[in-house]
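Peer 1: Multiple structures follow.
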Structure I
Amino acid sequence: MLIGELAERAGTSARTLRYYEEQGLVRADRDPHGYRRYEESELRVVREIRTLLDAGFALDEIRPFVACLRAGNASGHVCPDSVAVLRRKIAEVDAYLGRLTQVRGRLRQQLAEAIAQREEQCPRLR
């Protein structure tokens with residue numbers, strides 16, 4: 001299929017597909033006129049890339065998932081390298097959630113203090 005058809009079916013742009021190709025994530029052959037031609041299997045690869053990007057993965061983190069698909073697996077997350085990336089990403093998310101929990105606690109404390117001070121200073125606003 002041509003780049004326009006792949007872009008439409010994958011819900012992305014031709015520019016994005018060219019970028020993925022430059023990054024070595026998507027493969028295209030050239031026909032005699034120089035047009036990019038994509039195998040049907042590239043649609044699955046592009047959809048996997050888009051799904052992982054939407055989940056917060058960086059392009060470098062996506063490479064093992066693409067390699068896993070290219071190795072003939074039904075899913076990009078079943079290979080050991082993909083599992084390792086998933087574990088690292090979960091650890092990142094857990095650490096981020098921990099930091100957010102601390103921030104939320106500080107904000108709640110500041111809010112409680114602000115309300116208490118307001119009530120002391122402005123009894124009419126209770």
Structure II
Amino acid sequence: MDLPDYYFRVRENGAFVFRVDTQNRQRRIEMDQIAVVNVKNGEIKPQGGRDLSAEDQRAIDNWMAERIATLAARDMDDIHRAVDYLNLTAHWAQSRATDAQLEEVTDAILMAMHDLRTVLVRKKSDRLTKD
């Protein structure tokens with residue numbers, strides 16, 4: 001079984017980076033934490049007073065680039081799902097919602113939609129005036 005040279009334990013803003021070692025006498029998998037990375041600000045903190053090798057740095061940089069792309073794709077997927085939810089909500093409100101259910105959610109939905117509309121209109125205006 002071929003194991004990767006590095007393991008990235010994902011956390012909220014990045015990951016803990018481990019070097020994977022199977023080349024020991026007991027043939028056990030050992031994971032030595034070498035760094036903590038933050039994808040939000042690009043910070044890489046070596047652990048245990050060590051210096052990262054060029055190979056370590058390259059693996060971390062590659063992982064960070066892939067992680068940022070994955071998170072961006074997830075963001076867009078979430079937004080497309082939000083559009084679907086808005087459509088499903090409109091259908092629910094029109095066809096199945098009771099008066100009590102509508103009373104419970106109408107103000108919150110209207111405020112959220114107003115806030116979203118305000119942001120979208122401002123951003124669209126900014127894009128149009130830039131060109």
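Peer 1: Suppose distance in nm of label points 7 Å out along Cα→Cβ at positions 20 and 36 works out to 0.9; of I, II, which structure was it derived from?
Peer 2: Numbers: I: 0.9; II: 2.4.
Derived from the structure labelled I.
Peer 1: Identify the structure, out of I, II, from whose coordinates Cα Rg over 2.2 N^0.38 Å, for residues 4-59 alone was calculated to give 1.17. Write out the running numbers ahead of the final one.
Peer 2: Working: I: 1.10; II: 1.17.
This figure was derived from II.
Peer 1: I've got another one for you. With FRET efficiency 1/(1 + (r/R0)^6) of positions 92 and 116 (r between Cβ atoms, R0 = 35 Å, to 0.05) computed per structure, which member of I, II shows the largest figure?
Peer 2: Working: I: 0.45; II: 1.00.
Largest one: structure II.
Peer 1: Let me ask something else. Given that Cα extents along the principal axes in Å, derived from a single structure, equals 82, 32, 21, which label among I, II identifies that structure? Don't jump to the answer; show the numbers that get you there.
Peer 2: Working: I: 82, 32, 21; II: 70, 42, 25.
Attributed to the structure labelled I.
Peer 1: If you work out FRET efficiency 1/(1 + (r/R0)^6) of positions 28 and 76 (r between Cβ atoms, R0 = 35 Å, to 0.05) for I, II, which one comes out largest? Don't skip to the end; give the middle numbers.
Peer 2: On the way: I: 0.95; II: 0.25.
Once FRET efficiency 1/(1 + (r/R0)^6) of positions 28 and 76 (r between Cβ atoms, R0 = 35 Å, to 0.05) is worked out for each structure, I has the highest.
Quick note: the coordinates plus some simple rules give every number you see, no bench work behind them. Because the structure is a prediction, the values reported are computed rather than measured. Cβ atoms are built from the backbone, for glycine too; each structure is taken alone.
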